[in-house]
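Structures incoming, each one as structure tokens.
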Structure I
Amino acid sequence: MGKDLDRNDQRSLRWKNMIRVALGQSKMVSRPIAGTLHVIVYVGFILINIELLEIILDGLTGKHRLFAPYLGSIYSFLIAVFEVLAFLVLVAVFFFWTRRNVLKIKRFLKDEMKGWPKLDADIILYFEVVLMLLFLSMNATDSILQDLDPTNYIKAGSFPISQFIAPLFEGISIENLRILERSFWWIHISGIFIFMNYLYYSKHLHILLAFPNTFYANLNSKGKFKVDVNIKNEVQSMMDPSFLIPEGKNTVPDKFGASDVFDLNWVQLMNAYSCTECGRCTSVCPANITGKKLSPRKIMMDTRDRLEEVGENLNSNKGVFKLDQKQLLNDYVSPEELWACTSCNACVEACPIEIDPLSIIMDMRQYLVMEQSAAPAELNSMMGNIENNGAPWPFSNQDRLQWADE
């Protein structure tokens with residue numbers, strides 16, 4: 001749905017940016033506590049999925065610890081690392097849950113985080129706890145069966161964490177231990193598949209989108225704003241009568257700026273789906289800090305919500321959008337929010353995956369000014385003075401220096 005935008009320049013720099021920001025988590029650790037905890041969960045998620053590969057292959061082939069005979073002592077080391085990471089993930093998730101629900105950090109208490117966004121964040125944390133506990137419980141019962149049933153369970157692996165869970169299962173018959181071990185296995189696998197499907201309907205979609213989002217991020221300096229060639233040509237022709245608008249460049253666009261998601265480019269739409277709702281952008285926004293209505297996180301969440309609404313409209317009408325008398329501007333984002341923005345780029349700088357709320361704000365402000373003449377009175381006055389007097393002040397060229405007469 002998004003408008004075309006060329007972001008295929010400087011590809012080597014884009015690869016470096018993606019590796020540094022998305023893979024290397026370079027912007028996450030700017031806040032050491034949350035950043036370090038996130039890195040633990042992130043690394044744990046990646047490495048424990050290597051173990052998941054073996055678990056699935058064991059199920060498909062009917063084998064037990066399929067990789068063990070090929071890796072030797074390295075296998076025990078890897079299983080130990082996986083278990084330690086699983087434990088650290090549990091610790092990190094406990095801190096994350098505490099920060100959201102007990103300490104009640106301010107950025108998690110904003111209006112846009114009430115209802116589903118808060119529940120979604122907690123559901124993800126509960127998912128991670130259950131999956132890690134199932135993984136460790138499976139290893140605990142497996143380690144006991146390796147001693148009691150060597151025919152079906154080969155001796156392999158090192159279990160520095162699950163060994164503390166194993167006493168819970170001592171004294172249980174071999175048959176019941178097998179049932180427990182297989183139950184943990186099946187529930188763990190089922191939980192993984194459920195989570196993989198839930199991923200696309202939650203803020204955790206950023207696990208996948210963080211990579212293209214950072215690859216296609218704006219690489220220009222933060223203070224550089226795009227120039228609308230149509231406006232530039234008009235201004236040049238007004239200031240220089242000899243200037244000729246290039247052939248084919250004098251067409252007036254259908255709309256200046258953006259009032260709905262149809263007017264945004266594809267990177268801005270991807271930004272909306274990539275948002276982790278962490279609130280770092282809002283916590284550094286000077287407008288929000290001083291009590292204004294603007295929240296950059298809400299801008300991204302509103303854009304995504306409107307996209308979802310449009311998507312449902314398209315799906316129910318066989319790919320044709322049926323006018324619903326709604327749009328992103330006013331129905332989701334108010335002009336008051338847009339004009340509160342100082343365009344300082346603090347939100348863009350703070351985002352861990354380089355989302356750009358400011359670009360959406362500026363496009364919508366352009367629509368208000370150029371399509372609806374709905375700028376604040378002070379701004380309209382300034383622009384009128386520039387047009388009539390060549391300066392922001394209400395004095396003609398002849399009168400401009402009269403203040404110096406005395």
Structure II
Amino acid sequence: MLRNKKIILGVTGGIAAYKACDLTSKLTQQGAEVRVMMTESATQFVSPLTFQAISRNPVYTDTFDEKDPEKIAHIDLADWADIAIIAPATANIIAKMANGIADDMISTTLLATQATIYIAPAMNVHMYAHPAVIKNMKRLEDWGYHFIEPGSGYLACGYVGKGRLEEPQTIIDTIDRHQSKSTLFSGKRFLISAGPTREQIDPVRFFTNRSSGKMGFALAEAAANMGAEVTLVAGPVAMKSNHPLIHQIDVTTAEDMYVSMHEAFTNTDVVIKAAAVADYRPKDVYDEKMKKTTGDLHVEMERTKDILQSLGETKTNQYVVGFAAETSNHLENGRAKLQRKHLDAIVVNNVATEGAGFGGDTNIVTYINNKGDEKDILLAPKRTVAEKLLGFIAEDIKDDK
């Protein structure tokens with residue numbers, strides 16, 4: 001997957017910079033074209049001449065060293081690259097990236113590039129565990145950057161623990177696997193729902209739920225990153241996708257979502273209903289604000305249309321996946337829902353479990369398909385959960401052919 005890829009390799013100031021020489025060599029042997037950028041600190045560990053000889057390209061160390069007067073070097077590099085790798089990535093460069101600081105060649109180029117970015121940290125074990133570093137890595141991960149976790153072992157500082165730059169071949173294998181996923185759903189059309197719905201009582205009040213839409217958006221982003229064209233039907237959430245392969249449709253009520261989902265359903269290959277749609281809505285909606293009275297208030301509720309079941313019953317060649325947010329007997333209830341709503345698969349989670357509830361950044365789920373296969377995904381960021389779920393779906397679609 002790396003043959004003919006244009007790769008910028010950012011080398012920052014850590015003792016692991018010597019491994020970047022081997023990484024450069026292996027990347028060029030894979031058929032990639034590599035251009036190396038170095039921080040001033042990195043040049044204290046390895047000479048730029050070394051990387052120039054291995055990559056057979058000029059090495060960039062200074063933002064203001066314009067090698068071609070017709071081009072601005074950091075913009076030219078940013079536009080040129082398909083992939084950017086930061087290895088080793090120090091706590092310093094991670095902090096700069098997470099906060100939009102551009103004060104050297106690497107940080108300036110990274111701020112301008114649209115390339116896929118992989119970060120391979122290397123630092124002292126306690127630095128790697130520092131709350132500031134963890135927060136910065138989390139922010140970058142949320143923005144779509146990909147981390148290649150450091151290995152554990154003896155570190156140059158004398159400590160033993162996590163923080164050693166991953167081996168160059170492992171870095172390449174990890175990127176290669178990720179790149180191969182980028183075309184996994186090429187030509188496929190996904191319909192994904194996300195977030196809550198709101199059911200109005202009067203001009204100032206409505207019924208809703210705790211769904212943030214984060215899981216649905218993570219699924220949409222992951223599917224698009226794997227080459228799918230995605231229609232994302234989103235309830236009222238504080239998020240907006242800017243991915244070029246995602247067409248976001250914003251809705252408010254369960255009826256709005258029902259209509260939008262059915263309009264897009266026919267021209268769809270895979271449907272994932274991750275939205276938490278209201279099961280009931282007020283039977284009477286008032287045009288003016290209801291005034292407070294001395295007695296109790298009774299609101300009569302009526303059933304909304306079951307979006308998931310209607311899709312399951314009318315599907316032709318679509319692969320339909322539902323979500324089941326439960327608080328008890330979650331697997332038993334999920335299996336029953338899978339059959340009752342004529343689904344191909346269902347994703348079940350117990351929202352009463354810490355780390356799997358609404359609004360959080362993590363999830364714990366079980367994927368169950370209609371063949372009886374059950375696959376657990378333990379506590380992980382929703383982005384990771386989304387990628388694993390899509391991997392399961394890809395396997396099922398392939399097996400059905």
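Every number here is computed from the coordinates shown, using simple stated rules; none is lab data. Worth saying up front: this structure is predicted, and the values here are computed from it rather than measured. Cβ atoms are built from the backbone, for glycine too; each structure is taken alone.
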With helix-only ellipticity at 222 nm (-39500 (n - 2.57) for each DSSP H run of 4 or more, over all residues; to 500) derived as -18000, matching label from I, II: I
Comparison of I, II - label where mean count of other Cβ atoms within 10 Å over residues 136-143 is highest: I
Highest-scoring label, criterion being distance in nm of label points 7 Å out along Cα→Cβ at positions 344 and 376, among I, II: II
Highest-scoring label, criterion being distance in nm of label points 7 Å out along Cα→Cβ at positions 32 and 320, among I, II: I
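Can you tell which of I, II yields 1.1 when distance in nm of label points 7 Å out along Cα→Cβ at positions 232 and 272 is derived from it?
II
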Winner on percent of Cα pairs over 26 Å apart once structures I, II are ranked, highest first: I
At a computed 9.2 (mean count of other Cβ atoms within 10 Å over residues 64-71), which of I, II: II
Read-out relative contact order in percent (Cα under 8 Å, 6 or more apart), computed value 18, structure in I, II: I
Structure (I, II) behind the derived value 16.3, 54 of Rg and Dmax of the Cα atoms in Å, for residues 264-391 alone: I
Origin of the derived value 1.43 (Cα Rg over 2.2 N^0.38 Å, for residues 144-183 alone; candidates I, II): II
